[in-house]
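In structure tokens below, several structures.
Computed from the coordinates by the stated procedures, all read-outs in this text should not be read as laboratory data. All values reported here derive from a predicted model rather than from experimental measurement. Cβ atoms are built from the backbone, for glycine too; each structure is taken alone.
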Structure 1
Amino acid sequence: MIIEIDQSGKVEETAKDTVVAFVDNSKKKLYRSILLPKKEKRKLQRFFRDVGMPRRYNYQVFSALIFLLIRPYLRRLDRVIVDIEYPGQNTLIRNLILEKVRPIYEKFDPSIIVFQRIGKGSPAHDRAYYTYQKKYKPNQKIGSKDVLGAIIAPE
């Protein structure tokens, strides 16, 4: 599987929901999207402030959303192309994803995660954007507990 991942509604924009979606670029055209409601993002932001790590909020939550999105497919992935949402933070985000993946699948090859501009013509962009616009239903709606569970104990 070669998938592209895009986000609509940035994690740090707590007045809006966030959708993270992928589309499989192989013949199957498999897609998946998850939605994190704005109310849950505010809970997460408050948690990160309370533990004295407000600057880690964006990267931890974004990486957790990617992990939750791809977790059911980890053993089938050949390439994961992530849209560059936070320039200069790709290595950090990759490492945060790997922290969540390794307890479940220790043979996961980190080199399959790459970062590049996806663009508005991408099916992943369309899936994320139209789910964000409520034209598509998300495959899963997640809460702050799901995200914190992925960050603290990914199994």
Structure 2
Amino acid sequence: MVEPWPPADDDVLTAELGAALREVGPVPEEFLTAARAAFAWRDVAAEVALAELMFDSACDAEPAGLTRSAGSARTLSFRSGAVVLEVEVTEAGIVGQLFPPGGGRVSAQTATGTYDEAPVDEVGFFSLDAPPPGPVRLRAHTEGYVVATTWVALR
């Protein structure tokens, strides 16, 4: 015989719910990290423009040409209106350029916070340490704009 759900008796229901809550255990750390990252983005639209991923060489089916070395670097391009952020990711780190150029700062962030920050020179060039495993976003702040990329796993 199948027991009806929810139980007709409130005491039985309360006992079942209590047992379910006691059996759950701790929340996995990756869930907590993802939740913190989502919470941190709750008001991002009010302060920064979001630059969407426009190109990723990891998804490019055709090599760009014979001069491209297989697997040595990954190239990504992000855009938000007139702002373009292009980066090349290697084992040594991230190099990139902002358009339109100008001074400022770029930070590389994970769900747990900023892991590196660097100045942007007058032609828009910057260099950052190699990204850790997991999702990363870049945030650029110049005199003319503030922009952040979408989250992307660079390694």
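A value of 1.00 for FRET efficiency 1/(1 + (r/R0)^6) of positions 49 and 81 (r between Cβ atoms, R0 = 25 Å, to 0.05), calculated from one of 1, 2, originates in structure 2.
Which structure, out of 1, 2, was relative contact order in percent (Cα under 8 Å, 6 or more apart) derived from, given a value of 18? Attributed to the structure labelled 2. Each of 1, 2 could give mean count of other Cβ atoms within 10 Å over residues 121-128, but the derived value 20.2 comes from 1.
Looking at distance in nm of label points 7 Å out along Cα→Cβ at positions 57 and 113 for structures 1, 2, the greatest value goes to 2. Out of 1, 2, which has the highest value for mean projected area of the Cα convex hull in nm²? The maximum falls on structure 2. Taking distance in nm of label points 7 Å out along Cα→Cβ at positions 9 and 97 as the criterion, the top-ranked structure out of 1, 2 is 2, with the highest value.
Here helix-only ellipticity at 222 nm (-39500 (n - 2.57) for each DSSP H run of 4 or more, over all residues; to 500) has been calculated and equals -5500, so which of 1, 2 was it run on? Among 1, 2, the structure yielding -5500 for helix-only ellipticity at 222 nm (-39500 (n - 2.57) for each DSSP H run of 4 or more, over all residues; to 500) is 2.
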